[in-house]
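A.B. asks: Below you'll find a set of structures to go through.
Derivation of every value follows stated rules applied to the coordinates shown; laboratory data play no part. A quick note: this is a predicted structure, and the numbers were derived from the prediction, not measured. Cβ atoms are built from the backbone, for glycine too; each structure is taken alone.
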Structure 1
């Protein structure tokens, strides 16, 4: 099994890709196809995407990692 490369996801990309198919399926297919582990900065998650249902779903199932930098 190859190691997944971490990739930072921004708010615009996340909104567009989850809107295209109205859910997380396309996002997950793209990440898997590119062998990437998505990460998101806490500012993006908590400010730009606050209350986003798809982000919550992915975060709850550990399909995206929200990183906290101090």
Structure 2
């Protein structure tokens, strides 16, 4: 499964590679219209050893704090 396919299954339309964090490759999911659709924390997709998953609430907060990521 590709990262885009994973994001689509989570209800997103796009993904953008955002770098690395704590040994994970990080992708920011989004939408084609470019609008902000936050309904809670801005979760990211974490990929390690070929396995993708959504960040937990704590990981999301830690990622934002450690990288100054606010998207």
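A.B. asks: Which of the displayed structures (1, 2) returns the greatest value of relative contact order in percent (Cα under 8 Å, 6 or more apart) on calculation?
C.D. replies: Ranking 1, 2 on relative contact order in percent (Cα under 8 Å, 6 or more apart), first place is 1.
A.B. asks: For mean count of other Cβ atoms within 10 Å over residues 3-10, find whichever of 1, 2 sits highest and give me its label.
C.D. replies: If we compare mean count of other Cβ atoms within 10 Å over residues 3-10 over 1, 2, the biggest value is for 2.
A.B. asks: Match the computed value -7000 of helix-only ellipticity at 222 nm (-39500 (n - 2.57) for each DSSP H run of 4 or more, over all residues; to 500) to one of the structures 1, 2, and report its label.
C.D. replies: Attributed to the structure labelled 2.
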